[in-house]
Structure I
Amino acid sequence: MISPGLHQHSHADDLIQARPAARGLLPPAPPAPASLRLLGDAVDWSIVVIGALMIVLVFINVVMHSFGKDMAATTEMCELLMVWVTFLGGAAAARRGAHMAITELIDKLGTGPRRLMDLAISAVSAAVLASLVWYGWGITVAGWTNRLTVLDIPMSFQYLALPVASFITLLFVLWDSLQIMRGRSHQERFGCN
């Protein structure tokens with residue numbers, strides 16, 4: 001649900017809605033434009049599907065071990081999937097403002113200084129994410145000639161998780177920065193946490 005004070009800021013907020021708390025498997029999401037909500041839902045469902053796939057692959061391999069067999073590609077496939085689910089999980093956490101933060105100092109600041117500090121933190125985060133996108137893309141391009149040993153696919157499929165998920169996270173951080181500039185508190189931005 002959107003905080004009551006959220007509608008006091010602009011008419012564009014009519015397009016921004018939070019996902020209701022009881023909507024199946026996905027956790028509640030903060031208010032955002034439809035495009036970011038769809039992107040966030042795609043990230044969330046990707047995490048669910050990848051996690052389920054990893055569970056199935058490992059379970060099948062454990063059962064096969066009981067018959068003296070082994071699915072050699074399981075380890076490599078699960079490693080590739082683990083990289084993707086980790087980076088996408090970081091994006092999902094950024095969307096919800098759920099990354100760990102020690103806020104004792106900034107919680108003592110007044111509204112104006114707190115907003116400036118939140119903006120500074122977002123700016124540093126955005127700069128780091130932009131560099132991860134840039135350098136991650138370079139690593140991905142360079143990795144096309146290297147191949148995974150068992151799966152025999154380019155390692156770039158694994159490396160691609162870094163720039164893709166960093167770009168998605170960057171979008172969520174930039175959206176949050178815009179909300180901070182509009183004067184919204186953490187509770188208004190992530191009220192469903």
Structure II
Amino acid sequence: MSEHSHSQSMHATTIVTVRKGGKVVIAGDGQVSLGQTVIKHNARKVRPLGKRGVIAGFAGATADAFTLFERLEGKLEQYPDQLMRACVELAKDWRTDRYLRRLEAMMLVADKSVTLALTGTGDVLEPEHGVMAIGSGGNFALAAALAMIDGKDDAETIARKAMEIAARICVYTNDNVIVESLDEG
């Protein structure tokens with residue numbers, strides 16, 4: 001990749017999920033960067049999906065993520081109250097469909113009982129210890145959240161602190177954080 005083409009590539013974001021104390025939270029920042037330029041500070045990369053008690057966050061190309069959100073909503077309509085099955089079916093399509101294979105995004109999704117990461121390679125992964133993160137600042141947020149998970153803080157506080165730490169370290173992550181949560185059970 002040439003220096004010019006690399007400088008014009010869209011950089012990801014930071015999305016973290018924490019499940020603790022009867023609550024699941026997905027938090028994400030709002031920064032969209034193109035090369036060394038911040039294009040937008042307040043993009044909404046975390047949102048509820050459909051009317052089925054599912055929340056999701058994405059890292060990667062925005063249009064690709066919206067395509068995946070729409071596809072996942074369709075799978076949730078096809079398999080109501082079966083997030084795992086809907087995600088597995090989406091992952092199969094994502095891996096085998098010529099159009100979907102070109103999409104560049106990752107997603108974290110959660111309902112009241114399960115949290116999953118979906119990737120374009122067909123992975124549908126559950127987090128260890130109730131914590132998972134994706135995006136350019138994902139490793140920073142993951143490390144921070146894992147360090148706090150056994151402490152006294154609740155899921156939302158952990159997610160917000162993890163995002164704050166990631167924003168301090170990752171230049172492609174800002175402190176404009178959107179949080180969505182669900183109660184378990």
Structure III
Amino acid sequence: MDYFVHPSAIVDDGCQIGAGSKIWHFCHLMPNSQLGERCILGQNVFVASGVKLGNGVKVQNNVSLYTGITCEDDVFLGPSAVFTNVINPRSFVERKTEFRNTLLKTGCSVGANATIICGVTLGAFCLIGAGAVVTKNVPDFALVVGNPARQIGWVSRYGHRLHFEDDGLAICPESGVVYELSHQKVQERS
């Protein structure tokens with residue numbers, strides 16, 4: 001094997017795991033789930049059938065990823081983040097045909113104890129604050145907090161708060177990359 005699985009973890013047949021990935025204590029990966037290369041699953045992570053994780057995804061302790069979730073590359077999921085896959089669950093009503101897909105785009109980060117309601121897209125490099133409850137799509141590079149989550153600003157690829165000048169430009173203090181805000185969208189300038 002070119003990946004690590006702790007002896008207490010359960011990896012069902014039919015699960016695909018990329019090279020360099022690490023699966024720690026008490027995880028359970030269902031059949032037909034996919035992990036890219038260099039993923040890290042912390043203690044007590046559940047990955048349901050049909051879930052797809054790109055390369056370099058880090059899932060901290062106590063996160064359950066249910067059918068319908070797709071994480072692109074370099075996504076970070078904080079401890080005890082919560083995901084749903086049915087909008088109106090009832091124990092006595094079978095709704096497996098009503099699962100809503102949730103997409104986490106490249107480089108986005110979800111803070112500890114945040115809740116992501118199914119059917120939304122989290123934009124590339126967005127930052128979801130700890131404890132936030134996300135009920136709608138989040139734009140690329142957006143910073144959202146609260147319950148319900150609301151956007152309070154923008155962040156760089158490195159996760160630093162961006163402060164835009166009158167010309168619509170901001171510089172990441174760590175990388176030096178220039179960002180442009182135009183029509184309520186942020187993008188890196190080349």
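We did not get these values from a lab; they are worked out from the coordinates using the rules stated. Being a predicted model, the structure only gives us computed values, none of them experimental. Cβ atoms are built from the backbone, for glycine too; each structure is taken alone.
General observations
- Computed 24, 23, 13 for semi-axes √(5λ) of the Cα gyration tensor in Å - originating structure among I, II, III: II
- Relative contact order in percent (Cα under 8 Å, 6 or more apart) - highest-scoring structure of I, II, III: II
- Structure responsible for 4.8, with distance in nm of label points 7 Å out along Cα→Cβ at positions 94 and 174 calculated and labels I, II, III on offer: III
- Source structure (of I, II, III) for helix-only ellipticity at 222 nm (-39500 (n - 2.57) for each DSSP H run of 4 or more, over all residues; to 500), computed value -11000: II
- Origin of the value 37, 20, 10, where Cα extents along the principal axes in Å, for residues 70-109 alone was derived from one of I, II, III: III
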